[in-house]
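A.B. asks: Take a look at the structures listed below.
Values in this text are rule-based calculations from the coordinates and carry no lab data. No experiment lies behind these values; they were computed from the predicted model shown. Cβ atoms are built from the backbone, for glycine too; each structure is taken alone.
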Structure P
Amino acid sequence: MPFIDLSEPYIIDIGRGVAAVFKPCGWHSALHEPGDISVPSWLLEHGDLLPASELKTAVHAAAPRIRGDAVRNREKPDPFQDELGMLYRLDRDTSGILLFALDRSTMDSMRRAQNSMALQKRYMLACTESGRELPGAAPGSRQAERAVLLDRLRAGKEMEVASYFRSYGPLGVRVACILPEFAKRSKKKLTRDLYVTEYLGARGAGIEARASTGLPPDAILVEAGIRRGFRHQIRAHSAWMGLPIAGDSLYGGVESKRLFLEAFSVTLYDGARATAEWKLYNGN
């Protein structure tokens, strides 16, 4: 079941060259300051759960830095040591699966897979229908397409939503979605790449799910996937389509105890064939 509140991370699986770790809502993916509630800090305290590997060595070596009593003395960044083999990040308020490579060669190969869009992350999000505009987006709204999107998803058909992004608002903390035909005329700085969110399915939230997780009574559970991600991508795309995520005050979501967005599955592909998969649950 999605969106179960947990007080700390746990290791989901170790194998195929990676450690899959669950990140709870409210935890940082990476260390920002000593003392942060972060997955690297948790790994420091639970490094003995890892098998003998370059990752375990890196965790022990990172201990003084994470505690804040060491000074970095390398001339060049070391992505494996600095990120503890982390393959990607999740927003602080997004829960779900983080993958940590057990060795440098796996980190390199998995990052190449990401760059070639062979790694798909699937998310569960709880949305409510809204007529609120997404500020800064061009066009300002695609709410007229919301019914089409939901009808397709409920019928078992998929639909893609694609846009360029630009930073928007005070300090650029939000992103705005820009359709390609508007991007050509934009005088603002946009992302170089077009980003695609694959919407895969939708259903109502059952009574049990609402009772156990605190979902809004009119919540719609939507499954989405990305192969190349940008900051706040699914949050912005969903709000743009008139389906903001519950708890997402930045993009017009209804007030809730948490952001109802969870990365529940990561799949590695070789062409059309899935060669590895890490899951929290089966999308139910």
Structure Q
Amino acid sequence: MAEPLRILSVGAHPADIFDQSGGTMAHHVERGDYVGCVVLTHGARVHDAVVSEEMFHKDEVPTGDAIEKIMEERSDLKAEEVRKACAIIGVDDITFFGADDAVLLVTPEVVKRLAMVFREKRPDLILTHFPREADGITNAHAVAGQIVMHAIRVAANVDPEDSNPPVRVARVFYFGAGAARLRSNLWDADGGYYNDVFIDISDVIKKKLATLDCLVSQGYGGAYARKRLETNDGAFGVSGGVPYAEGFISDGSETFYHLPVSDYTLERSRSSDHEVMNRYSYRLKVD
């Protein structure tokens, strides 16, 4: 690239930006690109060790101000975990959007607010959730992707309440783990979506593991993180001919001056079967 890219990863919940695009973000930070992230909801209800785990097993849960106070404390804890995880991969521009994760919906207010963030950050590329993930209606990831798409359109126009000029986003890459996967419920059968971009993250897989280990409140650290990296990123790596990869669904075709072919594709075509297998058979080793 002639100049650094500006990349924004937008996740519905605090953990999403890391388990879906942490390795990719690390690569672009190392290259000198601007990388920022947006956490749409506080995520206090999602997989939380107190709100969704301890409370689940109680005969009676707090209500009113009592539960609100607990959720506020859990939200602050999650935000601190995000900051620690971002520091590991070198990301220091974090926007905590602050939406409630009880019922995330596409509303004019949310869309306009996010559009203002886009005009301020001025991303060339946006990484976010696939707008038709799962049922595409109640799934918070899908709704987040829909909010992002609306906000991209709105950000391309002037806003009487925003002094920042319009911005056009060059490309959107949807998180592949949420949509292009094995069928596990009725709605997945509506898919047919596939990852057409794989990012080799083998060299930063331990960094990604360290970010997930930071997310203690969500239960991502420890065994879960290791299982996820092997099953998701390991499977994507096999598809791409490398040990570990992150998969993405691109938002459309591109125009080139010459026929595009990656170094990875050429190397694979010039390798024997066993050389390819040996290349992607590496497994993360941790104490």
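A.B. asks: If helix-only ellipticity at 222 nm (-39500 (n - 2.57) for each DSSP H run of 4 or more, over all residues; to 500) comes out at -12000 when worked out from the coordinates, which of P, Q was used? Please report the intermediate quantities before stating the final value.
C.D. replies: Values: P: -6500; Q: -12000.
It must be structure Q, since only it matches.
A.B. asks: Can you say which of P, Q returns 1.00 when FRET efficiency 1/(1 + (r/R0)^6) of positions 157 and 269 (r between Cβ atoms, R0 = 41 Å, to 0.05) is computed? Don't skip to the answer; put the middle values down first.
C.D. replies: On the way: P: 1.00; Q: 0.35.
Of the structures listed, the value fits P.
A.B. asks: For which of the structures P, Q does the calculation of volume of the Cα convex hull per residue in Å³ return 157? Spell out each step's value before the answer.
C.D. replies: Values: P: 148; Q: 157.
It must be structure Q, since only it matches.
A.B. asks: Using the calculated result 0.9 for distance in nm of label points 7 Å out along Cα→Cβ at positions 45 and 61, pick out the matching structure from P, Q. Numbers along the way, then the final one.
C.D. replies: Working: P: 2.5; Q: 0.9.
Computing distance in nm of label points 7 Å out along Cα→Cβ at positions 45 and 61 on every structure in P, Q gives 0.9 only for Q.
A.B. asks: Still on this structure, please answer the following. Using FRET efficiency 1/(1 + (r/R0)^6) of positions 21 and 221 (r between Cβ atoms, R0 = 25 Å, to 0.05) as the calculated read-out, with 0.85 as its value, let me know the right label among P, Q. Numbers along the way, then the final one.
C.D. replies: Values: P: 0.55; Q: 0.85.
The read-out comes from structure Q.
A.B. asks: Thinking of P, Q, which structure, once distance in nm of label points 7 Å out along Cα→Cβ at positions 5 and 85 is computed, gives back 2.1? Don't skip to the end; give the middle numbers.
C.D. replies: Values: P: 3.3; Q: 2.1.
Label of the originating structure: Q.
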